[in-house]
Structure I
Amino acid sequence: MTFEEFTATLTLDHPPPDISAPLKALWYDGHGDWNAAHATAQDIDDESGSLIHAYLHRKEGDLSNAAYWYRRARKTVEHGPLEEEWKRIVSALL
């Protein structure tokens, strides 16, 4: 799946059934459902889950919690536009 194909699915009512849990979390976020994105990310116990968790807490405005999750993901704390971070994470996971 390409980035463009992934973003085209955001018009659907549900995430595509064949995407990974990390992409599903980002799909929910891109679809405007932060709570579903966060609940999905909580069940991903690896660096990708930690990075998505960090992004979501930064988006929420909880920067200290976001910093914790960036450390768990072994990534530098992001400060740029949230939309750009979302695109980078999705692209890396595709």
Structure II
Amino acid sequence: MDSISGEVATSDASRVMRRLCKHWSHKYEVQFDDTTGSIQLGDVRVILRAEPDRLFVTLENPVAEVPRRLLGVVSEHLQRMAGEQVFDVKWVEAGPA
């Protein structure tokens, strides 16, 4: 399994996470509530967890590497969902398990 985690400091984590989940729900399998979310992008699962002061994001692929281009795709979409607020996702690669 390949896994990459990221986080972004924001006081709007829950709103941004819900907007991203709703945005992708027309195209992908999505589940979410006010504090957690999951988006299935092919083999890659995007797991989101909103805390009061930050948003945690994990990309997991159980069968292969997480395509590195998805880091940019997820970051860009989070920024779009945040609107005016600048989102700077700090990614950390965990590597194969």
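For this structure, a couple of remarks:
- Identity of the structure behind 18.8 (criterion: mean count of other Cβ atoms within 10 Å over residues 43-50, calculated), options I, II: II
- Source structure of the calculated read-out (helix-only ellipticity at 222 nm (-39500 (n - 2.57) for each DSSP H run of 4 or more, over all residues; to 500), -8500) within I, II: II.
- Source structure (of I, II) for relative contact order in percent (Cα under 8 Å, 6 or more apart), computed value 24: I
Just so you know, all these numbers are worked out from the coordinates, no wet-lab data involved. Note that this is a predicted model, so its numbers are computed, not measured. Cβ atoms are built from the backbone, for glycine too; each structure is taken alone.
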